[in-house]
Structure 1
Amino acid sequence: MFSVILIMIFYSKLMKNYRNLTEKEIATLTIHGCTAENWQHVTVAENFAPDFISNVHFSGKVSLGAYDKIFELPGGLRKHAGVNNCVLHNCSVGNDVFIDKVSNYIANYHIGDGAYIEHVNSILVDGVSSFGNGIRVPVLNETGGREIPIFNHLSAPLAYMLALYRHRPRMTQNLLAQIDEYARSQQSDTGTIGKNVRIVNTGSIKNVCIGDHAIIEGASVLENGSVNSNAEAPAYIGFGVKCTDFIFESGVSISDSTLISSCFIGQGSEMGKHYSAVDSIFFSNCLGMHGESTAVFAGPYTVSHHKSTLLIAGMFSFMNAGSGSNQSNHMYKLGPIHQGIVERGSKTTSDSYVLWPARIGAFTLVMGRHTKHPDTSDLPFSYLIEDKGDSFVVPAINLRTVGTIRDAQKWPKRDRRKDSRKIDPINNNLLSPYTIQKMIKGVEVLQNIQRNSDTATEVYPYKNSKIKKTSLQRGVDLYQIGIVKFLGNTLVSRLEKTPFESIEDLRERMKPDTPVGSGDWSDLLGLIAPKSEIERIISLIEAGKISLDEIQQEFETMHRNYYSFEWTWGKGKLEEYWGKTIDEVTVDDIIALVELWKKSVVKLDELIYEDTKKEFTIEVKIGFGADGDENQKEADFDLVRGRFDQNPFVQEILNHIKVKTELGDRFIERLKNIKKN
């Protein structure tokens, strides 16, 4: 969306090509029921004709274009462009615009070419507005302290730094100052309705900038905001919607009497079916239906799809909230001051509950009610289960479940962003330095618990939760399999397509492209990056040496360079695994790891295969073949759900085993040829 300043420059140039009305044109307009406070303040395009202007009162300075277009409406109705039955105050109306039946008036707006406006109450700018830019949204802590100022180009990683790096006050102050300056640059007493915008059957629009090709139909109230729509990714705002103090990015859909107050909605996100969102920020591809959110900091692919589901005072990303799941941030002492973090890829089951403060590790499934403030951030891919009021962690078990793999596969397919400029850099990888470092830490944590506990102990305490002895050892085994799978993936991906004739060739290829990537990594709500790079950007911000646009460019560069950074990290972990540097690695070392990698891949796939079988058991078939015998039940199930051996996901698992095994075998054979030579 153009900035307000650029639009004003555009229209000021356009006005130079406009002329005053002729006496004949004024007479014709008067016959058509038009009036004006001062006809000298009404200017028109050179090829203007008054034929399609009727019952219009002109107030202040008004400019009109030429109206030749015929609009084709659904159902086959045709309407000629023109301005009818309205009051225009200080407005410029572009070419081929249709305006009709404005109950009150349109004031202080530039209306772009091809816009269609019909049956609206009022559209106006009152005073000077920043159109939602600069609004402080109190995410996580309802009482304040982590406010994020929303603006037209807010990205998930920038918001992450603003909300969670308050221990770097200079960085925060400099960012806030830059965003405030941007908000001031958007200030104007004139709003914009972009090209080919459609506004019909709508109530009040006040202090709202609307980008090209947006569709607004049946909305009740829109006040103080920006709809950053464009031709590539039109935004849609539907019936009964009420929005105040907002920024909507391209491709957003808000419908079905949804209520939005003090919110940022990212690209490709959808809110509908009476959803209610207050003081919340949602980034790309989020989905909110039926339920509600308050003070939520939602990264990409956060989904809340059910009634009675409340998300409050939490940070989420790649998350699916089950029906009736909710959280509490108020313990009736100092107010709603508590917050929670649910790391990427987690799910909550129906009727689950978490009492903040708490922290849930990546890719964790939360079941039951948890009131003792668990922290499972060092144990990703786990189950967090309530049993008689206690929280039990089942470490690593989600590595072997079909649901986790299905989620990782569906995210790229559900990217609804059509805009060629994607604001949020999103890394969908299930296994990455971010999750693998946590798995490595998880192994260390579990082994320390085991080492420091009585051998007769069956249940171990862990950070306000408990771990069963059997779950602990299985967790260690699964984490180790996952770690080897990742290390093998990175090694084979690095070397498999490389021509080599000697171990020296392999060692040369194993040298990193960049020194960046070693050390800890973070997930900035979709952007997975080395902490060293994040620290570098923070230092530039603190020194006042980088602009908002340059920060965005840095994020995008980090995202593009992910695999180079990943290899630097992976190479370091491989050296730790082998206990030697790359310059000392032998062909036998590489062969041994690839063999173990094959076994790890196959083992995890086999576990996922067995987990998938559970969806085809006798118990699952209850309800099929309702009026028949067992044979009809089987037939009904097979026709509706399909046979296990023919299931596409099952076939994909079996094919993955085959492909990875063959890849590993071919690569090992090439490595063995080095030894023969």
Structure 2
Amino acid sequence: MLARLLLFTVLMIAEVLVKSFVHALHISKNYFWLEIIIDAGSVAVVVVLITRFLLRTGRLVARMNLRRESMQLQAGTFAFGIEALLMLIFPLLTFTEHHQLIALLDGALFASLTLLVIHYYLAAGSRKASREPSPKEQKSALRAFLIICYFFCLSLFLLFLINSTEQQKQIHISQLIDQEQQQLDLIRENLTHQVYDATLDTLILARQVNLQNLLNNHPEALSELTTDYLNLAKIKPSYEQIRFINHQGLEALRINQGYQGQLVVSEDKLQDKASRYYVTESFSLNPGEVYISPMDLNVEKGRIELPFKPIVRTATPVSDSLGNKQGIVIINLNASELLKQLKLSATTSIGEMMLLNQDGYWISGREKEAAWAFMFPEYKNRTIEQYYPGVWKTISTNESGFINTPDGYFIFKTVETSQPAVAFNNSGKKQQHPVWKLVTLVSPDMIAADLSDVSPPLGLFFIMVTLVTGIGALMYYRVQHKNIIAQQKIHHLAHHDPLTGLSNRRLFLQVLELELARSKRHKGSLALVYLDLDNFKYINDIYSHSAGDYVLQQFSERLKLILRESDTLARLGGDEFAAILPIPGTKEHLEVIAQRVISTFQEPIIFNGELLDVGISIGIAIHFNGQPMESLLHEADQAMYEAKKAGGNGYRFDR
């Protein structure tokens, strides 16, 4: 017991240290098989060494017919397989990411399983060698061993394939994430570039000479400014509106993009925009600062314009020569083209492309259920957080990255609408601009579809390996089974009489020695019976040796019917037989057995139509405590000769 405890402790400590060492090597997951070989190989060497030490010190004893070197090798092989199996199982479990906890659990499992194998399969139960297994037990043990080894190796192979597939899946996912992030970068650059252009154009318009002339009430200034706005609208058709709003919030000049081109809005249709949020925000800025509005839907006369027209507004204050604010210049950037380009780019993406505003509402994507929900009070709850709880917190607090969720991988990038050149006001403080989030959702089904071509070949490969190795194991079992049968036959021939099938003299003496030892240990009784055929030489001489062989066979069969299963019957040679009767009972019981033997030989034996007359002489010796085996054999032999001298076909006791 102490040796087993020592073995368990050493194995657990060794496994924890080896696993920590391998972890410190930072081996790439692509080479997980190398990590398995290093770890399992190292602990296998430790198992061989500690087993060798325990064997040499006598604390551990190998099973019968198992040499020390063989036991050490098998212990190391089993340890290698067990650790390899554990290392293939643990990566598939996601119960913890704590390396030290995994190392301790791995060490405990490895030490326990290895100890069980050594204790129940390799080591003897005590310091005394166990008995040699019978041929039947050998066949059962071989069958069990092959079945366990077959399924164990098959499990290792299956887990190796699963881990390889998982590694390929992770590589594929990493490549997919990289591709999606590159795609998002291109879309982000396009979005920010167009907003940046509108921002620069807004600053340029605010510094126009014609605008200053208009503020100074030059008579031709409005006409010239209108021409400038029209020219810009023609060059930039994505500018839905270009406006100048005075300090009272009234539109003083407005250019619209129409189906037939650019349109100057007449004075009677100009609107009061003083209450609109973008006017208020823009007037609060200093000259040179640009306000960029969130992307929303265009509102005309208090109602959302149909069909939906997404707008991003860039505005900046306009001051006169004295520095007084006199209004704002504002450009309405039609974001429809931006969203069309976004959807066109999304066709090359494997996942679902989305554009979210800074509050987690859909701007693009989910058009039928959640897009522009923030523009409608009754749909204010339709955010990404409601559809995918916990995702928005990570997306909103990080510039870029990805999240692995049960719904799939969320890959995201942040779209900053500001640019370094215009991101700071005159005081050096950074302005707050709208932030959008580009998100791609790659569902597990999409990933599985990409890997669907890999699974069938691997499954077919596993089935083929299973069949081939199964056939190989079956053939190996048949070969070994034949060897066991051959060894059984050799063993039987070495210990049994080939004619009668009874035990021979060699086996008889071995059994007698064991029975004497058991009789002495348990203080039991034992009787030895010698039997010799009468007139046997006459039968051989007159009727041939075939007749004699037939008589011997008939004799042995009749004796088997009389004696008990616990009794041992042997042919010592020629026509001489002997029987060992443990716990024979009283002398009267032995007399009854002798009479039955004599009676059975009074029944005729017919060979080739000839009646053979055979008698039997019986000598019985009863063992007494302390009597040596040689003395017992001699007394039984002498008693048999006494019976033969008395005329045969009778029995005598030694005393």
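Values quoted throughout were computed directly from the atomic coordinates according to the rules given, and no laboratory measurement underlies them. Fair warning: this is a prediction, and the values are worked out from it, not measured in the lab. Cβ atoms are built from the backbone, for glycine too; each structure is taken alone.
Which structure, out of 1, 2, was mean projected area of the Cα convex hull in nm² derived from, given a value of 50.2?
It was calculated from structure 2.
A value of -11000 for helix-only ellipticity at 222 nm (-39500 (n - 2.57) for each DSSP H run of 4 or more, over all residues; to 500), calculated from one of 1, 2, originates in structure 1.
Here mean projected area of the Cα convex hull in nm², for residues 462-565 alone has been calculated and equals 11.9, so which of 1, 2 was it run on? This value belongs to structure 2. Structures 1, 2 were shown, and Cα Rg over 2.2 N^0.38 Å, for residues 238-573 alone at 2.51 was computed from 2. Taking Rg and Dmax of the Cα atoms in Å, for residues 534-629 alone from the coordinates of each of 1, 2, which one would give 14.9, 51? Answer for the origin of the read-out: 2.
Here the criterion is Cα Rg over 2.2 N^0.38 Å, for residues 294-381 alone, and among 1, 2 the highest value is seen for 2.
Assign the value 0.10, calculated as FRET efficiency 1/(1 + (r/R0)^6) of positions 86 and 406 (r between Cβ atoms, R0 = 35 Å, to 0.05), to the correct structure from 1, 2. So the calculation was done on 1.
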